[in-house]
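Engineer: Given below, in the form of structure tokens, are the structures.
We did not get these values from a lab; they are worked out from the coordinates using the rules stated. Just so it is clear, the model here is predicted, and its values are computed rather than measured. Cβ atoms are built from the backbone, for glycine too; each structure is taken alone.
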Structure I
Amino acid sequence: MSVSNALSVAVEMAMRQRDDARRALQDARSADQAARAQLDQLEGYALETQNRWGMRPNAAVQPEVMYHHYQFMDRLGHAVGLQTNVVGSHAQRVAAAEHALLQAELRLASLKKLVDKRQRDALQAQMRREQKQTDERAALQYRPSSTGS
């Protein structure tokens, strides 16, 4: 396998890795948005429930009902706390996916630069060979005519 073929294979692999990293980042962002939406929904429900059970003037509420209400609100608060942890976990996954994508893009860019440099070097070598051949042909044409005079 020639060097240029190996480099083209490496570039193709790097492109696939970059595309995979991009998809992973999109998936992580989608999961993060879903987790945040669920947290917002839980917080909204907790606020709505608290407002609904707010103390009204001259309201008589039995202690058992208040006990169950407070117990429910504690459980709801616990669920909000758990979901907050889930959101934090998803934020870390998004950051890791962004980092992975950045690394994949940097690798691809460096491979492309290397391929471009190799192509420029090959083109310059070809131009030098052609110039050398041209110079040799000109020298050969000049030599016989100068020796004949």
Structure II
Amino acid sequence: MPLLTGGFFFCLDQILKFIAHGKPSTAVYLVKPWLGWEYLANPGIAFSFPFPNAVLIIGTPLILIGLFVYIGKIGQRSIYQVFGASFIFFGAISNLIDRILFGITIDYFRVFTAVLNIADIMIVLGTLLILTGTSSRTEHNIDKTEQV
């Protein structure tokens, strides 16, 4: 299920990026200028912070390998951690594809002062899920220790 869910959002993100990249001048707002659809060619990382593209193209696979090593070493993984790893993986791969093909990440959702994409949301959500799964597992282990 985590792979299907992550794969679905990966495909949706790629379709929306294709649409945004094909019509960069199109902007549609639910609440102008705070919420809507707006193309942004993001050459940097989060919040358009400048960062060398070559470092990101090389570093992203290394970070993903590190993530899988970490998840693999966890003895009893929670569903949060599995979904989190899936979301981070698919989100990072989606943004990596943009960087390899275009040298930028295609963002399209305007939310207040930020423009982001589904891949960005997947990475943030995945990180929160892993942290939640780790903390709930730790609390569960603490509860078992206290009962002994």
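Engineer: I, II: which one has distance in nm of label points 7 Å out along Cα→Cβ at positions 36 and 92, as calculated, at 1.9? Mind showing how you got there, number by number?
Structural biologist: On the way: I: 1.9; II: 3.5.
Derived from I, not from the others.
Engineer: FRET efficiency 1/(1 + (r/R0)^6) of positions 52 and 84 (r between Cβ atoms, R0 = 25 Å, to 0.05) computed as 0.35: which structure among I, II?
Structural biologist: Numbers: I: 0.65; II: 0.35.
Of the structures listed, the value fits II.
Engineer: If helix-only ellipticity at 222 nm (-39500 (n - 2.57) for each DSSP H run of 4 or more, over all residues; to 500) comes out at -23000 when worked out from the coordinates, which of I, II was used? Working shown, then result.
Structural biologist: Details: I: -34500; II: -23000.
Only structure II yields this read-out.
Engineer: Looking at mean projected area of the Cα convex hull in nm², for residues 12-99 alone, point out which structure of I, II has the largest value.
Structural biologist: Largest value of mean projected area of the Cα convex hull in nm², for residues 12-99 alone: II.
Engineer: Among the shown structures I, II, from which was the value 11, 35, 31, 15, 6, 2, 0 of P(r) over Cα pairs in 10 Å bins from 0, in percent calculated? Numbers along the way, then the final one.
Structural biologist: Details: I: 9, 18, 14, 13, 11, 10, 8, 6, 4, 3, 2, 1, 1, 0; II: 11, 35, 31, 15, 6, 2, 0.
The read-out was computed on structure II.
Engineer: Further question: So if we calculate relative contact order in percent (Cα under 8 Å, 6 or more apart) for every structure here (I, II), which label has the highest result? Present the calculation step by step, with values, prior to reporting the outcome.
Structural biologist: On the way: I: 46; II: 32.
Result for relative contact order in percent (Cα under 8 Å, 6 or more apart) over I, II: largest is I.
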